[in-house]
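Trainee: Pasting the structures in now, so scroll down.
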Structure 1
Amino acid sequence: MKTQVAIIGAGPSGLLLGQLLHKAGIDNVIIERQSPDYVLGRIRAGVLEQGMVDLLREAGVSARMEREGLVHDGFELAFDNRLERIDLRGLTGGKTVMVYGQTEVTRDLMEARVASGAPSFYNASDVELHELKGGQPYVTFTHKGQRVRLDCQQIAGCDGFHGVSRQSIPDGVLKEFERVYPFGWLGVLADTPPVHDELIYANHERGFALCSMRSPTRTRYYVQVSSEEKVEDWSDERFWDELKRRLPAQTAAKLITGPSIEKSIAPLRSFVVEPMQYGHLFLVGDAAHIVPPTGAKGLNLAASDVSTLYRILLKVHRDGRTELLEKYSEICLRRIWKAERFSWWMTSMLHRFPDTDAFSQRMQQTELDYFVGSEAGRRTIAENYVGLPYEAVE
């Protein structure tokens, strides 16, 4: 079997890249080790930057997002028992974010993939990447008991942090940068109306809290917990009580509680590898970088990687501009490190660390007070939150 681009992983980044390439007439095949239902079962992020929204429109998969997604013009920072609104639209010249769950993005992309007729292999096992530095790369995998060989020109590794793509690069090639945070987020999904019409990020002496949503009737709430906590130790009642303690009094009074329909603890880490390419292999999204979810950057960074790789491949396959392939990592990393910085800053300002004493807590509050009390400070937060511009591929 032959194709132009082999895509490893059928999460949102792999599917989005596949959709964009297909629309441009560039053949591609997607290989995924899990089933479609498993991929759709992952409950992840739900805040899309302006750039990702525009990219989904360009890919022709935005119709349901336009109908059901919630456009947010701002968000709230809660600290010192008060709310301070960051006016995204007003501070960025009209840019906004879209609240639309990653599961829904994936579903829309899966449906577009099926409609396109482009080949996808789910439940693929023993995936191996070959000749990454040679003249003709290829992928082998087992599907329905048969060993398959897929010859290609480029390979996009969209298979996440634990995927085979990054692991296929020889030792000593990549440099890793990592910070593991000493806490996690306990998240609850519930069919209750949101406590506020915009997201609330809360700094409190008991720890961080986030009030988010998936729709006008479904909410997603988080509280910071220690790394040793276990989900089974948190009843719904305990969770709601703790969330109320961490919110300003006037907000906590409006919180409507209900039974959880999903509950999990997510660890927090920052992680980047350099470079993001090796020969004919290009790492995309979580395969190359992880951010703590505080800045809502994970899925959005994957989308900007997709945009960069797509625009490079377009010029390679249409115009023969093969020299652009060497620029992929450099272009992506400039934006990635800025997003890593913003996510690190939000995490540092809003969470209680093990060594946070009364002085450190007051410093966090003062830092936040300084930023929200300054037009320049609010603008800095807003322009990072809606997403920095995608760099052009020239």
Structure 2
Amino acid sequence: MAENVFDTLRERGFIAQCTDENEVRELLANKKITFYIGFDPTADSLHAGHFIALMVMAHMQRAGHRPICLVGGGTGTVGDPSGRSDLRKVMTDEIIEHNCECFKRQIARFIDFSDGRALMVNNGDWLRKLGYIDLLREVGAHFTVNRMLAAECYKQRWEKGLTFLEFNYMVMQAYDFYKLNGDYDCVMQLGGDDQWSNIIAGVELTRRKTGRAVYGLTNRLLTKSDGQKMGKTAGGALWLDEKKVSPYEFYQYWRNVDDADVKTCLSLLTFLPMDEVNRLSALKDEHINEAKSILAYEVTKLVHGAAAAESAQRTAQSVFSGSSENMPSITVENMIGRKLLDVLVENKLIGSKGEGRRLIAQSGLTVDDEKVTDIDKTIDGAEVVVRIGKKKFFKLIKGE
């Protein structure tokens, strides 16, 4: 008997909350369903925080269920207040359309869209056509303000001020579920655990409007063992776009995760069997580096392809063996005579000059194997090898 994907997701640590665990498990065991996950186009690339949702979608599709990838050409005009302490920047229609196209290309690396195995739809196709009065009559009567205000996403914004624009986001997302249920027989919405309130709103609206059984399931968020969000780098988010974060930098991020986070990352972000995950994550001391190398390779292969993963792995190995031949390089115009910290900040190799000063104070910054002790150190060569911390190496090369 084939393994139930619900059990797979639970064993690997994905599942956070579920509308009815027994019903959902039975449904996934006995029927091939259509489900959806939404992605609002807040940038022109997905990032590490989206990774778990992509993996959940891939596990579900591998088990025979059909994903709908919903890009938020409509909801993106409002912006989700969930997990936010401030109002999201309002984007133009052109930016939203561009970002949606970028998302589609990245999602296709994880999901098979051939022969109707998955669908890609844009909620702008229906939300932008809704008349305000029609929406109020069709949807508004099914929402109570006091219930909405009790949602965690709104409570977080209450003191700073919750705009009426954002207040409508939950209604729009709920309408998406209702619309997808009617058009595609979509019976389940999945998403990050910060989406629980919005997902419940969609479940309840669809049930009240149609009388059909629909369900919601959330996955845990990508966090470290200390509870902090994973996927932050000195230059900002860990993007899945190689133009924003190179495959080598991406590989190095996962190669350098804390020992305590190895099992979580192997479970959630690779397709390695759990027996192998347990074996690797049980390694101790310097042997845990084997697990980290495998993690980095597997994750980079999923996002950037096998060739890029192999190249990143070779580069990392050559760097640690002392060779600079394959070391990642950055070309800097007018480099000679400029302050090192200015160049590092400008190229997003460190987050700020303050971070650079802390690195210097902790003997964590070297140039050509010499520790930097002067915060005003200037670059005096046409090609220099810089090391940040213990494991991040790269060459700075003078531009023409």
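Trainee: Given 2.8 as the derived value for distance in nm of label points 7 Å out along Cα→Cβ at positions 37 and 309, which of the supplied structures 1, 2 does it correspond to? Kindly include the intermediate steps, with their values, before the conclusion.
Mentor: On the way: 1: 2.8; 2: 1.7.
So the calculation was done on 1.
Trainee: Which one of 1, 2 has relative contact order in percent (Cα under 8 Å, 6 or more apart), as calculated from the coordinates, equal to 15?
Mentor: 2
Trainee: Okay, moving on. Between 1, 2, which one scores greatest on distance in nm of label points 7 Å out along Cα→Cβ at positions 61 and 293?
Mentor: Structure 2 gives the largest value of distance in nm of label points 7 Å out along Cα→Cβ at positions 61 and 293 among 1, 2.
Trainee: A follow-up question, please. Determine which structure produced the value 18.0 for Kirkwood radius over Cα pairs in Å, for residues 141-212 alone, calculated from the coordinates; the candidates are 1, 2. Present the calculation step by step, with values, prior to reporting the outcome.
Mentor: Working: 1: 18.0; 2: 12.7.
Clearly, the read-out refers to 1.
Trainee: To test your reading of the models, identify which of 1, 2 gives 3.2 for distance in nm of label points 7 Å out along Cα→Cβ at positions 53 and 373 when calculated.
Mentor: That value comes from structure 1.
Trainee: Also, quick follow-up: Given a value of 63 for percent of Cα pairs over 17 Å apart, for residues 301-380 alone, calculated from one of 1, 2, which structure does it belong to? If you can, show how the numbers build up before the last one.
Mentor: Details: 1: 63; 2: 58.
Source structure: 1.
Trainee: Using the calculated result 0.30 for FRET efficiency 1/(1 + (r/R0)^6) of positions 117 and 221 (r between Cβ atoms, R0 = 35 Å, to 0.05), pick out the matching structure from 1, 2.
Mentor: 1
Trainee: Out of 1, 2, which one gives -11000 for helix-only ellipticity at 222 nm (-39500 (n - 2.57) for each DSSP H run of 4 or more, over all residues; to 500) as computed from the coordinates?
Mentor: 1
Trainee: Also, I was wondering about something else. Quick one: log10 I(q)/I(0) by the Debye sum over Cα atoms at q = 0.06 Å⁻¹ came out at -0.24 when computed from one of 1, 2, so which one is it?
Mentor: This value belongs to structure 1.
Trainee: To test your reading of the models, identify which of 1, 2 gives 3.0 for distance in nm of label points 7 Å out along Cα→Cβ at positions 29 and 173 when calculated.
Mentor: Derived from 2, not from the others.
Just so you know, all these numbers are worked out from the coordinates, no wet-lab data involved. Nothing here was measured: the structure is a model prediction, and the numbers come from that model. Cβ atoms are built from the backbone, for glycine too; each structure is taken alone.
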